[in-house]
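Novice: Structures are listed in the sections that come next.
Rule-based calculations on the coordinates, nothing more; no lab input. Predicted model, so just to flag it, every value in this text is computed and none were measured. Cβ atoms are built from the backbone, for glycine too; each structure is taken alone.
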Structure 1
Amino acid sequence: MLDTTWYKISNGARAVRRWVVPYINSRIHNDDFRPILAYLYTDWKCNIDCHYCFQYNNALPGMSLETAKSSIDWLKSIGCRVLAIMGGEPLIRKDFILDVVRYGSQNGFFVYLPTNGYPMDRQFVDEVGKAGVAAINLAVDCIAPKKGLPKALMTIEPQFRYLVERQKEYGYILFFNINICKTNIKDAKMLTEIAHQNRIATDYHLNEAPQNFVDVNHFAHRSFDLAVGPEQFDEVDALLDWLIEKQKEGWPMVNSIKHLQTFKKRMRGIPLEWDCRAGHNGCLIRPDGTLSPCFDLIGFSNDWGRIWEPKFDESALRETKKRCIPHCSSTCFHTMGDYYNPRMVSQWVRKHVLVG
């Protein structure tokens, strides 16, 4: 009981320092580029092939440690304190990631590590825990592997159990990242129940095709046969209603209820309008140090600058978002947009106090 209490207190204090204080400062400096959250793409390469994923390219080199450290120094200088390491699969280079996590943690960052779990072992879990990782996002889409969906819990069961076992000792937050596709709807519900049984959180995405103005010539699965279609609408509606009810009961979920509700419109092709903060309160750093506002624009040809020299021109962002916002339901930026509505802040605080 003492361990659980200390775990909640320490994570609460870390949330205030790394999320709340930068958020308040971003409201004070409302017209400035003040990222609350930055994504560091350390590698394009991946060890598996999810048929919906166009954000990896095994032909491209990864980030140097010099660029990673310089990125962290730059983000720190502009008030950011949350760093999400991304790929590809970040653990393609485990020793490199340990260096990045350690440097970020030592510089006061909430370092968030997503992984498909395949490259993990007990030694790495212990080392990254000691390095100060704040959150581990375990990407799983199904219980057993399916065609085009290799991120299955059964294939990484030992890694998952050890991550749960060591969570309180090292103080990190563990959660599942689930991409809702047409073939894993039942799995998404079962994974949510497993997460709840193990007292960890969940995070949901709606499977989406790349924007038609983004260069994805390396993408091998253009048929995109995992997208939710009309035959699955009723089943996905039922899943979303169930998720919303469970969140109201206190099951910890990253997505806001409002965001889960928008999935119903998005999968039916109904254009959405929402407050996207990409390029203003969030950004993405490519392996070469160049910048992008967000994931879907990672292959967009516009020059957004590089670390220490950002070029997030407000008019260029506004014109770009006219094209992409109606066709996007980004979990990360939609959630950020929700909580930039002052009326939602109290809900965010209440939600996180409730789930500890």
Structure 2
Amino acid sequence: MARIDAFFKLMNEQGASDLHLASGSPPIFRIRGSLQRIKYKILENDELKAMLYEIAAENKIKVFEETGDVDFGYEIPGLARYRANFFMQKNGIGGVFREIPSKILTAEQLGLPFIMTKLSMLPRGLVLVTGPTGSGKSTTLAAIIDHANRNRKDHIITIEDPIEFVHENKGCLVNHREVGSHTRSFGTALKGALREDPDIILVGEMRDLETISLAIEAAMTGHLVMGTLHTISAAKTVDRIIETFPTNQQPQVRATLADALRSVISQTMFKRIDIKGRCVAFEILVATPAVRNLIREGKTYQIPSSMQTGKKFGMQTLDDAIMDLMQNGRIDPDEAYNKCVDKVKFKPFAKSAPADFTEVA
């Protein structure tokens, strides 16, 4: 057993989502969104380096020593998988580990809106799950993929950096590919995927022009493509994709994206105040003909209005989802105010000054 495994077991027992190890600091857990130091000595650089290198493959250590950063996956059978990142900082080496549960929660267990399971059954198109880092995007996507795996008889290819949730073959054949271990890049894997007879392609992160372009192309050629982006709303997700391309290509990209897009799910995580744990507010955009026209015409600023009037299609705005959680006593009104879009709407419920004074309504 690796020495670091003791921290992972304690992390699991205490319900922590992340473990922070840094030279010059004691170990720290993130529990329910907040950092908490654990009772342990300050970690020295040489000691921590030996501990971290014990769980890393030689090729990952080589990349880290050449670049100062590396990502990879680590698993303790029967406990959990971990998304690991090593980095160099002022006092020496550091590492951050995100726990990925070994058991994939279903859409029903997570309480996902019904529209999300319907998305998993689409024959083709682009479905995006977006939100800030740590908002639960991977968990949501895993539940959607799991629903497809249990209810379809198709070929699913996942492309991730690193592999997070591991899906067993159920109704589908699932092949997991890890960037850096099984393929050179997201772009290379996507090009290869088109020759590997996939029905569903999961792209762990659409982080550059090549990946975004190939994902749209795959969606346009008869595949269901699911991916993530670090954006904070459905409308901004559409803008982000289009703005990734050179200006002279953007009109064509608008038209292509309008045809390929099926849905954007944007999520934000909150601490619960009724019980221990966290919950998620979902903004859901469905690409109806009206929404497609707004994308083609460059009127993405009108998308929120279309979402307000598109509830019968399963759409909802982030503020409506936050309001529902707040009125049901699940989240604190101050946190609702800090994370909402329409500050005027939520200001009467706030009990104290907002954390971000630049957004005062």
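Novice: Who wins on Cα Rg over 2.2 N^0.38 Å, for residues 117-284 alone among 1, 2, i.e. which is largest? The partial results should precede the final answer.
Specialist: On the way: 1: 1.11; 2: 1.01.
Looking at the calculated values, the largest one is 1.
Novice: Suppose mean count of other Cβ atoms within 10 Å over residues 93-100 works out to 18.4; of 1, 2, which structure was it derived from? Mind dumping the intermediate values first?
Specialist: On the way: 1: 18.4; 2: 21.1.
Checking each candidate, the match is 1.
Novice: Out of 1, 2, which structure matches 4.7 when distance in nm of label points 7 Å out along Cα→Cβ at positions 29 and 301 is calculated? Could the numbers behind the result be given before it?
Specialist: On the way: 1: 3.4; 2: 4.7.
Source structure: 2.
Novice: Determine which structure produced the value 21, 15, 11 for semi-axes √(5λ) of the Cα gyration tensor in Å, for residues 53-124 alone, calculated from the coordinates; the candidates are 1, 2. Walk me through the intermediate numbers first.
Specialist: Numbers: 1: 21, 15, 11; 2: 35, 15, 12.
The read-out was computed on structure 1.
Novice: Taking relative contact order in percent (Cα under 8 Å, 6 or more apart) from the coordinates of each of 1, 2, which one would give 12? The partial results should precede the final answer.
Specialist: Details: 1: 17; 2: 12.
It must be structure 2, since only it matches.
Novice: One of 1, 2 was used to compute helix-only ellipticity at 222 nm (-39500 (n - 2.57) for each DSSP H run of 4 or more, over all residues; to 500), and the answer was -13000. Which one was it?
Specialist: On the way: 1: -13000; 2: -10000.
Going through each structure in turn, the value belongs to 1.
Novice: Shifting gears a bit: Have a look at 1, 2 and say which one yields -0.68, -1.41 for log10 I(q)/I(0) by the Debye sum over Cα atoms at q = 0.10, 0.15 Å⁻¹, as calculated. Could you put the intermediate results ahead of the total?
Specialist: Working: 1: -0.58, -1.56; 2: -0.68, -1.41.
Structure of origin is 2.
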